[in-house]
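Novice: What follows is a group of structures, each given as structure tokens.
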Structure P
Amino acid sequence: MIEQTRKLGKLVRIHPISPAVLQRAVIVAMLSFLFFLATMIGVYTSQKLGFFLLSTAFLIVNIFTMFGLLSARKNVLNVYENGFSYKKFKTRWDEIERIEVKMTHRPFKGGKIGYKIIKKNDENIFLDESIHDINRVIEKIDSELAEMRAKEKV
């Protein structure tokens, strides 16, 4: 892994999780915790099983949200001089074959744009809007691919 990072060159840019995604997760965590506390008060005052089950459900939602939030903060896209890495995926610019744009429909927010990066050995990774400033990363990959194709033609 260290050898692969050396081949990628010097670290140029870091793209963490998008602030919008982070904000949504924090809001869900806070609301589920507040509802948990409110239903626990209901458990203590009325001693009903329904309040206990409801408070347990809110606690489970809160735990899963916090776990997802903590694990998502580790998902950082690093851009290097000669390539990029995301989670366990590492690639150099010359290993990338193409980029496919994928549009998925969301009922109330319109489309969600994602990018499928395909390497020459058919390995691929999907990058979406959950990465902060993903368009800048895609522009960088596009420019590197265009530069390499121009060198190949010469």
Structure Q
Amino acid sequence: MSTGGTAAARNGSRLWLLGVGSGLLAALATPTAVLGGLLLAPALLALMFDASPERSLARPILFCGLAAALRPLLALWAEGHTIANGLALAADPATLGLAWAAQAGAWLAGEVLPLTVGLVQEGRSRARIAQLRRARAQLEQEWGLPPPDA
């Protein structure tokens, strides 16, 4: 059964198509590319530096950034698709701050939540172990069994 080429060749083709698409966006919709690039700079950096194959940290950062960049992009298209309008929207501290704060929040959640979940699971495991030890001690006492050597 043929898979249509090796995985490296398919990834190379996807990368090439992504580059062509980005080039077309930059050439045909320069104001959108400028505004999107400035608002999504942290997500683009995360995509570049996230070494995991799934990009498990970069994806939430990108999605939160896209959600925060949607309104400024719609405003750019509604007010006139010019470089001046794109730069004016990107220069607004509230717009840029909201987009970057959303991406920073996604990064923080991606870093902190796995640790928090691990700590909660560890605490629940320890509580269950203590409960089982108490039940075992009670059964040993009721049945008159000697405690195990531990």
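Every number in this text was worked out from the coordinates using simple rules, so none of it is lab data. Note that this is a predicted model, so its numbers are computed, not measured. Cβ atoms are built from the backbone, for glycine too; each structure is taken alone.
Novice: Given structures P, Q, which gives the highest value for Rg/Rh (Cα atoms, Kirkwood Rh)?
Specialist: Top value of Rg/Rh (Cα atoms, Kirkwood Rh), among P, Q, belongs to structure Q.
Novice: One of P, Q was used to calculate distance in nm of label points 7 Å out along Cα→Cβ at positions 24 and 64, giving 1.5; which?
Specialist: P
Novice: Upon calculation of FRET efficiency 1/(1 + (r/R0)^6) of positions 48 and 120 (r between Cβ atoms, R0 = 30 Å, to 0.05) from the atomic coordinates, which of the structures P, Q produces 0.00?
Specialist: P
Novice: Right, next: For the read-out helix-only ellipticity at 222 nm (-39500 (n - 2.57) for each DSSP H run of 4 or more, over all residues; to 500), a value of -17500 was computed from one structure; give its label from P, Q.
Specialist: P
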